[in-house]
Structure P
Amino acid sequence: MSDSDPRHPARDGSAYGRAPQHANRLLTEVGPGKPLGELMRRYWQPVGLSSKLKDLPRQVRILGEDLILFRDRSGRAGLLYPRCMHRGTSLLYGRTEDRGIRCCYHGWLFDVEGRCLDQPCEPDGGRHRDSARQPWYPVEERYGLVFAYLGPPEKKPVLPRYDILESVGPGEKMWYSYGGFGSTGDESLDVAPYSWLHMNDNVMDPFHVQVLHSTFSGAQFAPQFALMPKVDFFQTEHGVCYTAVRRLDDGQEVDRISSWLMPNIMSVPDIQLKAGPSAGVSWVVPVDDSHFVQAMVSKIPESLEFRGILLNGKHWSEMTLEEHQRTPGDYEAQAGQGPISLHSEEHLVTSDRGVMMQRRMLMQQIEVVAKGGDPLGVTFNPANALVKIRSGNFYRAVQATA
């Protein structure tokens, strides 16, 4: 039966006989050698919180790779391939020392760049130890995060700086999170169990704020979000922004500008519509194709002990299934798409223009990297490392009409 036949199931909306659907593999596969994976590896990615890196090594999974993150007793952070090059046991059980990490099995000692410094079972501590090198990645620390560069060494860019994070004002302090906080609003998930693209799409979707967070589940954030905004999207030097203007009852309007920066960075303004520039930046870091973590850094009042967002007086992890069904939030809407969404069955419309701009830009930059070029937003000159964040809630008086 052909698709044009009026008796075909698709003509009357029947679910029977639907063709198999599929994900957009170009934008969801993040492993080594995958087009998106190679794009992601051209940028510095957060791999943990500096404050959590103490005397014991930590397991890290990022972009489909399993690694070991540690801090030696001299204070230097290192990121190594987990299987000791000698006999393959995990460096998770290694001991950190002044000069690096020592394998528990036969005591080989590696520094933060994988150099073998000691082979205690060998004559003279290993006469050929200089030729041994444990696979490693470079790391740097900034804004309370440990960043790693997993790409080609000859293409390593400068670690960016962000203007809104460069200074902490009087009465402010920095708040950090690494895990599933961006999805749930609390610290209950170490890893979000679905594709990074779900969250990445979300940041350029101002309309879900009016529906999901305001008129469907009640006022989860500022009550003014219930007003339908006038929205526009525009491309920037580093990515895409939206402007969402709401006219308020007090003779003002608020222009909420939110930013997405290549390839997985966002800056969302204060969710209670507090006036002024955005105070934070976050990174949606793919763990693998179907999991991600979100690294978040933000300035908050010094007096605030922030333990998470309350929904109807409860943290996300305290809610029952029925409560999640009656008042869903970002986690429910995003996880509800499945570990990896079936993008072939999407029906994108005009309100999805920001999402389409993001995806198009990602695909364009994937092609740039595949052809040997440098993707949008990377720089090799420290003088150009400062990134200006446009995000914020900006209030102005409504102009009187004639």
Structure Q
Amino acid sequence: MTVLDGIRVLDFGRYIAGPFCGALLADLGADVIRVEKVHGSEDRYVAPVTEDGESGGFLALNRNKRGFTLNPRTPQGQEVVRKLVATADVVIANLPPDTLASMGLDYASLSAIKPDIILTTSTAFGASGPYGRRVGFDGVAQAMSGNMHLTGEADAPMKNYYPYVDYTTGALNTVATLSAIVHRMQTGAGQHVQGCLLASALTIANGTLIEQAALNKNRVATGNRGQTSAPSDAFQTSDGWILVQVVGQPLYERWAKLMGEERWLTDARYATDEARGDNAADISERMAEWTQGRTTAEAMRELDAARIPCGEVLTPAQTLVNEQVLQGGFLSPTDYPGLESPAPLVRMPVELAKVDTSIRRRAPTLGEHTREIMLELGYDDAAIDALKGEGVI
């Protein structure tokens, strides 16, 4: 079974934060309609992988959705929007507030059509404050939260390659949207749910920000080497790299036993996680000596036997064939028009024992379900053809 049967979501999102929220709701069984520009939204064509120029990110983030094309800035398009909204429970739109208003997708306009509608939006910096009208992407929030300053080396700020802020915002928006659905079940009232990239980034940074406010540590980047425990670093083996993370006294004692050297347990410089973090370079140097004399497989076996958290540093190509990734069933091979082989889509990244969250539908091709949805709204074939000819749908 699924849990959101009967819930309809209109996904006007772009890129990641909005579409990821829509994908998670679709995984849970909602009828999610991805609404795009008539000639396709920008995120459909970023870093293309298909013969038609569609991106891997689009295929991943629009699983389990139906595809609909629309120009909402025309009078006829506005009428279609009104008909769609009247059938919907949730509207997702990570667009600037003035753009929402111009498209008739602001909360006032939507609630005038359907009083119990839930609108879920995302902004870069929040709807108020001096940056309230600015636009921004994941990397901007990384920069402003302190993450770039603490990532990489001290003299070269570096953002994370993967856009963790966007995905965090999408996931938090999903939690908030589900909460709004429950609230509506209890009260009958809709509401506006607002996510924010900067707020998501600050949430992840909060422990470090509290430390800065309390202790004025003024930390700087130290590459892969951790600063609050050790050994926590990337280490080169004879044939690759691994990451080791030792946090807490029990793990540290296991590591010292593995090294076979009592001094790591008797020296006051290494007595606590904080002290080990302050002297992490010494501990990393010792660990590097240990790993350099072993292959990755040998190091992993010994560390695993000692119950020390570790993992191979894999390339994307290696990730795709990693035994745990494959046997864990995290990737679901899914056919898509224009791909020579199935795309390895990641399914919903949590498991519910009694709820189906599988990939039931691949991402839609451009406008794939437009006619189907227009017929559901009461338009006949002649009217649909006329609107298509006029570039409305």
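What follows is calculated from the coordinates using simple rules that are stated; it is not laboratory data. Predicted model, so just to flag it, every value in this text is computed and none were measured. Cβ atoms are built from the backbone, for glycine too; each structure is taken alone.
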Top of P, Q by mean count of other Cβ atoms within 10 Å over residues 96-103, largest first: P
Label whose coordinates, when semi-axes √(5λ) of the Cα gyration tensor in Å, for residues 304-375 alone is calculated, return 35, 18, 12 (choices P, Q): P
Source structure (of P, Q) for FRET efficiency 1/(1 + (r/R0)^6) of positions 40 and 336 (r between Cβ atoms, R0 = 30 Å, to 0.05), computed value 0.75: P
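Out of P, Q, which structure matches 30, 10, 9 when semi-axes √(5λ) of the Cα gyration tensor in Å, for residues 248-295 alone is calculated?
Working: P: 30, 10, 9; Q: 18, 12, 9.
It traces back to P.
Thinking only about distance in nm of label points 7 Å out along Cα→Cβ at positions 176 and 288, which of P, Q has the largest value?
On the way: P: 2.7; Q: 4.3.
If we compare distance in nm of label points 7 Å out along Cα→Cβ at positions 176 and 288 over P, Q, the biggest value is for Q.
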Of the structures P, Q, the one that 41, 27, 21 was derived from, the read-out being semi-axes √(5λ) of the Cα gyration tensor in Å: P
Of the structures P, Q, the one that -3500 was derived from, the read-out being helix-only ellipticity at 222 nm (-39500 (n - 2.57) for each DSSP H run of 4 or more, over all residues; to 500): P
Value 0.95, calculated as FRET efficiency 1/(1 + (r/R0)^6) of positions 152 and 360 (r between Cβ atoms, R0 = 41 Å, to 0.05), assigned to which of P, Q: P
